[in-house]
Structure 1
Amino acid sequence: MRGRFAPMSPPSIPSPRLRHFAETLGYASAGAAALGLAGLPAGWLSGAIVGVSAAALAGRHPFVPPQVGHVVYVILGFSFD
């Protein structure tokens, strides 16, 4: 078996939830960047909301795992205190 390599396995396909979560992060980031650079108050927060809302209205399927949502709620709670 010298000089032989094991066959490579095919690349794994990400689950639909992971793909939807990645898309949601992309839409939120794009919206946050747009409104943040425009200089609007709390542009990072309202921009993320607008970006994900626009994607949902366009027929995309936004998804955030519940565990991630809980952590984000705690961080937002501390940031507004």
Structure 2
Amino acid sequence: MLANIVNGRPKEDAPRKTTLLVASPSLLTQWEREIEVHTNAELVVTRYSAGSRMRTNRFSEIMGQHDIVLTTYQEVRSRLEALIP
């Protein structure tokens, strides 16, 4: 998966292709280490969780500045429940 992300990176003048990686909290830390160890590319990675949530109408624009967004199943569920009335 990491090889596909690195090899699929667009040219510098093109917009990034953001990958959303959803896993349990313990695996997110492992993913962060794996990305650091196994990629030579300078991937821009962020972790989206309760402590780093953004309240902005520019969410897509901000997340689009990252190559990989790491989050948990619970976070996806919480955000989905907040969007559905």
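Readers should treat all values here as calculations from the given coordinates under stated rules, not as data from a laboratory. Predicted, not measured: the structure shown is a model, and the values here were computed from it.
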Note: Cα extents along the principal axes in Å at 65, 30, 23, derived from one of structures 1, 2, originates from structure 1
The value 5, 18, 23, 21, 18, 12, 2 for P(r) over Cα pairs in 5 Å bins from 0, in percent, for residues 25-64 alone, derived from one of 1, 2, belongs to structure 2
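So helix-only ellipticity at 222 nm (-39500 (n - 2.57) for each DSSP H run of 4 or more, over all residues; to 500), computed for just one structure, reads -12000; which one of 1, 2 is that?
Values: 1: -21000; 2: -12000.
So the calculation was done on 2.
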From the coordinates of one of 1, 2, relative contact order in percent (Cα under 8 Å, 6 or more apart) came out at 43; that one is structure 2
